[in-house]
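The structures come next, written out as structure tokens.
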Structure 1
Amino acid sequence: MIKPWNAYTVSQDKKSGLWYCHMRGFSYVPCFGSFCERKADALEYAKMYNGLPHKVDKIERNRLKSDQEDTV
């Protein structure tokens, strides 16, 4: 039996090389918005979905900052 705090994990997409969070046993169903270049960031999404303390807000702020800089 999978414990609720360990239900989500991360994998790397073979084509793009990006890391993503998914429910254990369902690597073909990524969690919405969890694709990241760094494994550590994808692990933060897994922590969030597992109900553990996480830093997803910081990751999202950094993404917004970099997107705004790219458009200027």
Structure 2
Amino acid sequence: MSMATTTIRIDHAALPDHFDRSRPNAVAEAIETALREDGVKADASDIFSHIKIELPTSQLPAASTVLAELQLI
């Protein structure tokens, strides 16, 4: 049985000012690190126009909390 996966996309233009939009790979890494530090098994990457975050759907509530703390949602 496969695990359900959720993908979250955050447009570069929507990133809060405390993130350096000129370094999207670093932003993705910072987001992934913050999620993993809170126990969320997430992968974040820079895609052409947005940051893509993939995580197990079962961890969406925990991820939402972290993303809200980072002012991303």
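Only the coordinates and a few stated rules stand behind these numbers; no lab work does. Just so you know, these numbers come straight off a predicted model, no measurement behind them. Cβ atoms are built from the backbone, for glycine too; each structure is taken alone.
When relative contact order in percent (Cα under 8 Å, 6 or more apart) is calculated, the result is 39; to which of the structures 1, 2 does this value belong? Among 1, 2, the structure yielding 39 for relative contact order in percent (Cα under 8 Å, 6 or more apart) is 2. Name the one structure among 1, 2 that helix-only ellipticity at 222 nm (-39500 (n - 2.57) for each DSSP H run of 4 or more, over all residues; to 500) of -12000 was derived from. The read-out was computed on structure 1.
One of 1, 2 was used to calculate mean projected area of the Cα convex hull in nm², giving 5.2; which? Label of the originating structure: 1.
Which one of 1, 2 has distance in nm of label points 7 Å out along Cα→Cβ at positions 6 and 38, as calculated from the coordinates, equal to 2.6? The value was obtained from structure 1.
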